[in-house]
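Structures incoming, each one as structure tokens.
No value in this document is a laboratory result; all are computed from the given coordinates. Because the structure is predicted, anything quoted here is derived from the model rather than measured. Cβ atoms are built from the backbone, for glycine too; each structure is taken alone.
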Structure P
Amino acid sequence: MSETIEKLAKTIKGSKKNRDITLLTLSTCMWCKKCKSWLQDRDIQYKYVDVDKIKPREKIQILEFLKYKYQSRVSYPFMICDDEFVVGYNPGKYEEIINSGGE
């Protein structure tokens, strides 16, 4: 994970901590809010950064990291689960990658 993300991420506690989950979101995005709610409803611990609330320099660092590391378009929510990722709101894919880590 990039140092910038680690420095800025806020942790939401949950009893399920078997996966390292980080969300990159927009504070006003309906789909980002749904993603956070989806995780909270399942009591899954995760970290998040609302990229629209950080300094432009930090946002550029995060976007460059995501594009380089994951070779993907960047859209929100952007979920990183251990070393896998999901772009956009996709509960079926979240379930798949989170459950592949065991409990």
Structure Q
Amino acid sequence: MSSKNSYSRKISSKEADNNFIFILKNKLSFFPPLGENFVLKEKESIHKVKVESYPCTCRGPDLPHEHYFIKWEGLKKGDKLEIKRSSSGKDEYYLEYLNGD
């Protein structure tokens, strides 16, 4: 599937421990604007979520930047997931675990 229609990620220990899915900066345009609520469905569950950010200096104090994420509980390190946009045109997305969980 084209990367324009989905966002795939392998969950890190930091993401699993802190209940969030990192969103890469170059993939922000796949999602609704920062801070805007949207629906993320997983199996029969429907969740209202939003892309949020926090300031970071992991590259040093001279290179401050933002990290982007969606809050999501129940993640395990190594989980592989894919988020697909609904074809309905609404701000509705589907989350699927690719490793059988």
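A few notes on this one:
- Distance in nm of label points 7 Å out along Cα→Cβ at positions 10 and 90 - structure with the largest value, from P, Q: Q
- For helix-only ellipticity at 222 nm (-39500 (n - 2.57) for each DSSP H run of 4 or more, over all residues; to 500) computed as -12000, the structure of P, Q it came from: P
- Distance in nm of label points 7 Å out along Cα→Cβ at positions 58 and 74 derived as 2.5 - corresponding label from P, Q: Q
- Entry that produces 23, 17, 12 once semi-axes √(5λ) of the Cα gyration tensor in Å is calculated, selected from P, Q: Q
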